[in-house]
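Enquirer: Next up, some structures in structure tokens.
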Structure I
Amino acid sequence: MKTYLFLIVAILGEVGATSALKASDGFTKLWPSLLSFLGYGVAFYFLSLTLRTIPVGIAYAIWAGLGIVLMALIGLVAFGQKLDIPAIVGIGLILAGVLTINIFSASAHH
């Protein structure tokens with residue numbers, strides 16, 4: 001259970017860092033740039049803790065998949081980036097893949 005908490009922190013760190021990266025305007029704004037570096041540091045540190053018990057392919061699939069879904073939502077809400085139907089369907093398939101791994105895969109439950 002603690003491993004999945006580490007994975008959630010890694011995902012949130014990555015999502016926060018990517019949001020700050022967008023706000024940094026190509027690293028021309030100091031505070032968003034610093035937040036981006038900090039967030040990626042947190043993300044990779046906690047991902048490394050996760051990899052002690054969850055296979056790298058499974059951990060990365062969950063990390064990347066949930067990161068994509070969360071970033072799409074943040075892009076919509078915070079940056080006004082619209083999603084068309086194919087994008088929504090594709091993101092839904094990614095979420096379905098993450099759920100399938102977590103519910104049905106024995107590899108995810110080491």
Structure II
Amino acid sequence: MDNPALVLAAILVLAAGTFALRVAGPLMRSRFELSDRVQQLLSTAAVVLLAALVATAALTAGHTHAGIARPVGVLVGGVLAWRRAPFVLVVVAAAATAAGLRLLGVP
């Protein structure tokens with residue numbers, strides 16, 4: 001895409017589509033009644049999707065294995081988040097754990 005006008009048009013179309021999808025949820029919510037079972041399934045699906053995203057980011061680096069230090073750091077952060085530690089502490093502890101392990105030579 002060497003044409004700047006075409007790139008700008010693509011960005012605007014994608015931005016408008018993203019905005020429309022984000023606004024559609026609250027606007028359409030009153031038109032549809034979801035059963036309790038479906039609401040529970042959607043809630044579970046969101047958790048599973050987030051867990052898959054975390055696992056992919058923690059275990060892979062590009063197309064290869066990320067090593068041991070990163071997953072251990074993510075595990076430390078996850079435990080602290082589960083224990084309701086402050087967010088800054090979760091991030092710093094996870095990063096410090098991974099950095100410390102790498103400093104010790106753990107891949």
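Enquirer: The value 44, 35, 17 for Cα extents along the principal axes in Å was derived from one model only; which of I, II is it? It would help to have the intermediate numbers written out before the result.
Expert: Working: I: 44, 35, 17; II: 54, 50, 26.
Only one of I, II returns 44, 35, 17 for Cα extents along the principal axes in Å, namely I.
Enquirer: Additional query: Of structures I, II, which gives 4.7 when distance in nm of label points 7 Å out along Cα→Cβ at positions 11 and 35 is computed from the coordinates? The partial results should precede the final answer.
Expert: Working: I: 2.1; II: 4.7.
Source structure for this number: II.
Enquirer: Can you rank I, II by FRET efficiency 1/(1 + (r/R0)^6) of positions 3 and 67 (r between Cβ atoms, R0 = 41 Å, to 0.05) and just name the one with the largest value? Numbers along the way, then the final one.
Expert: Values: I: 1.00; II: 0.45.
If we compare FRET efficiency 1/(1 + (r/R0)^6) of positions 3 and 67 (r between Cβ atoms, R0 = 41 Å, to 0.05) over I, II, the biggest value is for I.
Enquirer: Let me ask something else. Looking at structures I, II, which one was FRET efficiency 1/(1 + (r/R0)^6) of positions 43 and 91 (r between Cβ atoms, R0 = 25 Å, to 0.05) calculated from, given that it came out as 0.80? Walk me through the intermediate numbers first.
Expert: Numbers: I: 0.80; II: 0.50.
Attributed to the structure labelled I.
Enquirer: A follow-up question, please. Given 10.5 as the derived value for mean count of other Cβ atoms within 10 Å over residues 59-66, which of the supplied structures I, II does it correspond to?
Expert: Working: I: 19.5; II: 10.5.
Label of the source structure: II.
Enquirer: Looking just at relative contact order in percent (Cα under 8 Å, 6 or more apart), which of the labels I, II belongs to the structure with the highest value?
Expert: Working: I: 29; II: 19.
Across I, II, relative contact order in percent (Cα under 8 Å, 6 or more apart) peaks for I.
Read-outs: derived from the displayed coordinates by stated rules, not from any lab. Keep in mind that this is a model prediction, so the values were computed, not measured. Cβ atoms are built from the backbone, for glycine too; each structure is taken alone.
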